[in-house]
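So, here's a batch of structures to check.
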Structure 1
Amino acid sequence: MQERQVTIAGETHKVPEPFLVMATQNPIETEGTYPLPEAQVDRFMMKVLVDYPTDEEEFVIVQRVTGPRVSANPVASTAQLAKLQETCRRVYVDPSLIQYAVKLVSATRTPEKHGLKDLGRFITYGASPRATINLTEASRALAMLRGRTYVLPEDMSDLVPDVFRHRVVLSYEALSEGLTADAIIGKIMARIVAPPKPLEHEALAA
């Protein structure tokens with residue numbers, strides 16, 4: 001993913017632009033499958049938890065699977081998608097929000113520096129700089145999807161669990177006490193307060 005290429009039988013192939021890598025984890029019958037090394041997991045932008053569908057969602061799933069075959073039609077070309085990515089990179093992120101992301105990541109590495117000394121024994125490894133970068137970039141995309149050209153604190157805070165949960169490596173003590181990465185992240189977010197909405201956003205919007 002990082003090198004944007006794949007090697008098969010000794011031959012290297014460049015992946016097209018843009019490209020996307022998705023992976024799934026099934027909690028049932030995991031015999032024969034093994035967790036990825038932390039360095040590889042860190043290359044994924046997000047880890048999104050997908051629960052069972054609601055009754056209404058499952059009804060629609062059954063209808064679509066058992067009903068007449070429907071042809072899928074493209075809604076955008078790769079060139080259009082690349083253009084959207086360029087537009088997304090121009091979404092404004094206030095420095096105070098970048099600092100907020102830095103503090104959140106820092107708290108996973110050295111919680112004692114942020115008044116969270118009790119969390120230190122539960123974390124073996126904190127999030128890497130990729131977490132800060134990915135949180136900032138994802139916030140831009142979410143702000144654009146929400147119809148804005150600037151990021152607000154809620155855009156960033158809404159994405160913290162998805163960007164962090166696979167990057168915070170828990171200690172055996174945390175696992176023995178039944179703690180999850182989401183629980184640790186929740187404690188960090190409760191301590192590190194998001195900045196107020198910068199006034200510069202209003203000027204940029206105007």
Structure 2
Amino acid sequence: MIAKLTGRVDTLTADNAIIDVGGVGYLVSASTRTLDRLAHGEAVSLYVETVVREDAFLLFGFFDTEEQGWFRLLTGVQGVGARVGLAILSTLSGDELQIAIANGDKAMVARTPGVGPKLAQRLVTELGDKVVPGSGVTSAGAGLTTAPKGGAAVDAQSALLNLGFKPAQAAKVVAQALEELGADAPVEALVGLALKKAAR
């Protein structure tokens with residue numbers, strides 16, 4: 001099982017990169033976000049998901065563990081294979097995915113080529129309980145940060161719900177506030193900034 005590759009970029013295409021590690025070239029598929037950060041001849045270190053099939057040994061590369069975590073989450077949903085997972089990550093950033101899932105916004109997910117309305121709905125439904133507003137996802141997507149239940153983000157969202165906010169709106173503004181203030185921000189600061197963002 002290959003978990004990480006460190007070497008030099010030998011070849012770049014629209015969907016893949018060949019990473020030269022000690023004279024051995026590894027073909028690695030990756031999202032456009034990862035491929036755009038690579039340059040021919042430069043040193044690189046990629047996190048790798050290895051997929052073994054009867055007829056193939058496939059490597060999928062990621063520049064950071066956050067993208068790798070999202071890939072694991074996405075491909076855990078029925079109907080989302082590795083190629084579709086990379087396509088989603090090429091279309092939406094982790095922050096955009098988080099907001100789309102928190103808000104149940106299937107149209108945002110369906111912007112990905114090859115993802116229809118039904119699959120987009122399944123994605124936001126199945127991942128809805130695994131994504132904490134503003135804090136990444138649960139350990140199912142190893143590599144992403146996790147906010148404990150009852151944490152500041154959850155308490156802030158609860159406070160907004162008590163003020164009459166709809167769940168989707170509360171999730172969105174708390175995520176924005178948390179991104180701006182940081183994971184250690186107290187509930188009071190999160191609620192205050194979230195209210196200001198909601199008023200804009």
(request) State the single structure among 1, 2 that was used to calculate Rg/Rh (Cα atoms, Kirkwood Rh), giving 1.01. (result) 1
(request) Given a value of 2, 13, 22, 26, 18, 11, 6, 2, 0 for P(r) over Cα pairs in 5 Å bins from 0, in percent, for residues 79-182 alone, point me to the structure among 1, 2 it was derived from. (result) 2
(request) Given a value of 21.5 for mean count of other Cβ atoms within 10 Å over residues 159-166, point me to the structure among 1, 2 it was derived from. (result) 1
(message) On relative contact order in percent (Cα under 8 Å, 6 or more apart), which of the structures labelled 1, 2 is highest?
(response) 1
(request) Looking at Kirkwood radius over Cα pairs in Å, for residues 111-166 alone, point out which structure of 1, 2 has the largest value. (result) 2
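Any read-out appearing in this document is the output of simple, stated calculations on the displayed coordinates, not a laboratory observation. Here the structure is a predicted model, which is why all the values come from computation and not from measurement. Cβ atoms are built from the backbone, for glycine too; each structure is taken alone.
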